[in-house]
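Every number in this text was worked out from the coordinates using simple rules, so none of it is lab data. Keep in mind the model is a prediction, meaning the values are calculated, not measured.
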Structure 1
Amino acid sequence: MNPPSIGIVVIGRNEGERLRRCLAAVSDLGATVVYVDSGSTDASVRLATESGAEVVELDMSRPFSAARARNAGFRRLLERVPDVDFVQFVDGDAVLDPRWLARGIAEFPFDSDLAIVCGRLRELSPEASIYNRLADLEWDAPVGDVQSCGGIFMARVACMREVGGFRDDIVAGEEPDLCSRLLQMGRRIRRLPFPMAFHDMGMTRFSQWWRRQVRAGYGGLYAFEQGAGRLVRPFSSQIHSARLWTVAWPLTIMLAALVGMRVSGPEGAALGAAAVASVVPLQVIRIALRRSRRGRDAFESLLYACFVMIAKAPQMCGQVRRMAERRRGVVATIIEHK
């Protein structure tokens, strides 16, 4: 029996030196590499060509999306290697661990229903900014069978064909949507306890972090809408959590203050409002404790927990933007945070 074959699909837009590092890491792995460019104005296409990758330049007359780029790369890979067994998707701002491909492939023979595997994604420079550190904390997720895995992952080609690949019209959250459809068909998604890649977030400003969270809320709601009728709807918990803490919680504070006012005047109003408001610091502590059990120190855990709660506001802004566009019949658009 021949050993399983794998191809690599890299997507990018104006990644510059990060793309050079990404392509250098995969060029010697013995796999066919396809690079898909989404309208870069830097030297990305030239870098990819010089690295020996098969280059696909997307038509600029149509809106760009990660889903569209990954689909285009997957199709080109199948044209080049029709009998390829596995495909590894990686973003142009990430560097694959050289041991990952072998470790990922080795997992599939043990489970015929396994469609996707991913490993530990780390931030390349978590010390460079608070936002890079937050990303590294965010990606430190539990291993085992999961409902989604992030945009960098390895997939069984037969399963990708079975589900029809990504949906080109998904502007964000394309990977949870793909995973949701695979799970609906009885397939499995698994996170392994091995290093997979280093990601270069390159985020240094609060405004960038805020836009990323707006994008998460916007794209999450859009993907949730597309998942109607499925057993697993992507972003369900994130959507409801943002609404709870930005809408229901403030209204509850107001109601508690009104009830307290009727019972015992201004002092009762203050007491009632304070009692409900105290739920937030308690929630922060709960999240921090849960994170610390994963081996993170107290400061990192508390930092992560605080930003998880702050993120509810921009995520809700993204949801509101999506709901307004849906009512007006506006086509969903990409929100870039870099």
Structure 2
Amino acid sequence: MKKIGVLNKYDITVKRGIIGDCGEKIREISNADIAAVISDDNVAPIYLDTVTKSLQRAGFTVYSFVFPHGEENKNIQTVMKMVEFFAKKGLTRTDIAVALGGGVCGDMCGFAASIYLRGINFVQIPTSLLAQVDSSVGGKTGCDLEAGKNLVGAFHHPSLVLIDPDTLATLPEKYMADGMGEVIKTGLIRSKKLFSELEKGEKYENIDDIIYECVKIKAEVVENDFTEKGERMLLNFGHTVGHAIEKLENFSGISHGMAVGVGMVMITKAAEKAGLCEIGTADRIIGLLEKYGMPTETMHNEKDIVAVAMSDKKRRSNTINTVLLKKIGDSFIYPIECEKFEDFLKRS
């Protein structure tokens, strides 16, 4: 078992089999009477019974809400159904919500918890690689709007994060690859060692250690900049372009991690052409993405991508804060005037 603390507010535990003991772990940090478990229709048939029984053994009254899976259901309507569910089941401010699933589930459950009764506690039990290495940590919650991804939400820390690598055994290959998009991003922005180990190692070798390293890096960044005023923006490497590609495909085509991978390639090629990044970096990114069966280019043109990107959260007035690499493991924030962003991206 490996444990990490964030902002002295909550623990993140990485341990195989911990999902079966989640009730005991949650009881250690909560005196709630009710635990409301939020999950989707892919995850619930596999893990909901295990989690429910564990919570009941720990003395919780358990209610469950299951929603249709997929980014296309990550909207305000689904969030409000969760809030109505909390109210109908009589949750009070001392009760707790439990997000059981991937990033979509965790983001929406956390947002619903943040606005119900002006904020109740919630726990993350991420079951996808992407959620385990990234979205379950850091307190970003929210959902999508028609205008773009994650445009409404709140910063609301979980009370506890329980990561069980055994849940990855039930993930299809495409979802494992999707999570690797965020793993590769983490190495690119902060850890040359992690990136090099991924290049040299076998696919998914030492996945427990990879999860721990990614979580540790994210926890350090979040601790320094919880509300994303500076350093935390680095975690968005590849996301401005990636989110735009997802939106252009109506959140039902390319997955998040794969879109981020394409975004990392495009922005790094442009940075190399502009003399801002070490030559050859984009080729190494492409090589590692291909190792995990991930795409490295998109059919969408720069003009369409930029048009969508202008509604991105990272835009500030007439500039957009773009994350670039000087070299692998060394990232920085590079503000670009909105009117010049298309020309910059065309260099890719």
Structure 3
Amino acid sequence: MAWRKDISIFAGSTGGAFAQRMCEYLNVDLGKSEVIRFSEGNTFVRVLETVRAKDVYLVQPIGLDSNNEFTEILFWMDAFKRASANSVTAIIPYYGYAKGDKKDEPRVSIRGRVCAECIELAGADRIVTMDLHSPQVQGFFKKPVDHLFGAPILTQYVRMLGLDDYVVVAPDAGFTKEARSFAGRLGVPTVLCDKQRTGHDESPEILEVIGDVSGKNCLIVDDFSISGGTLCEVAYQLKDRGAKQILACTSHSLVNEKGLNRIMESPIDTYITTDTVNNDIVLNSDFTQVVSVAPLFAETVRRIHVRESVSVLFDEAPTYVLEKTIRD
């Protein structure tokens, strides 16, 4: 199709696999580029083909190497603008600094806002991301933000598992709205856990489970997990209350090796996540079920490029997107 000749998709140092899957969906070639990290930590990026008058899409999560990945995005935005690109869109499958969305204690930075402003000042014309830790982070940007949701694809995958008599479990009050939306798509009840965290040590305490889980299968949903602490603590509480099979589902796969081992040793039977973060620990584990959302991002890029509505993707992923999401 004619629109493909004006579109250029590039990948940052940790966005290559995701960008390649997007290119396969769109039937375009991945742009040529390189990243060099010098011994003292300096980062150098270079575009290896012309992007003059083209609409450029740079794929880079802010995930497991947050500071370097964020800095690299800034350099890419500047490089494309200086190379006379028509527009530059930052495709950030996981926007890690969304966790810094408020000033909830004295003398701290609202990191999500600082990063948003820097990305725009560096040259981004648009941002595409998925399942922000807090939706209000969209307001930190002045440029358009397409905030995608993993739920339409993840719930489709859960349906394929053929579970019966199950409930969706919110691990804390802050994720109740998202959990209810997830459960509404599946047509099942929601159970709420009351969680308390007293510090920044990633060690939560589950105070109460609100709802009946006895004799039921349980699906714990959250946006991400690093240490596996919350997921495991919830799973133990559910099992103590008579739950049968327990599954955990997160939008982003940030869990580290110790965390994954912790999940595997817990009552959790299956861990479902997506490929927004290039996490080899998760991607190479037989215990995890990884659902690719790259086709969803690729379809978003196509719609942006040909000026079609993106909002239809917020509620329901088209069948032709779903057919390409489940990874082997």
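A compact table of results
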{"read-out": "Which entry (1, 2, 3) yields the derived value 1.00 for Rg/Rh (Cα atoms, Kirkwood Rh), for residues 83-138 alone", "value": "2"}
{"read-out": "Parent structure of the calculated result 137, given that volume of the Cα convex hull per residue in Å³ is the read-out and 1, 2, 3 the choices", "value": "3"}
{"read-out": "Source structure (of 1, 2, 3) for helix-only ellipticity at 222 nm (-39500 (n - 2.57) for each DSSP H run of 4 or more, over all residues; to 500), computed value -13000", "value": "2"}
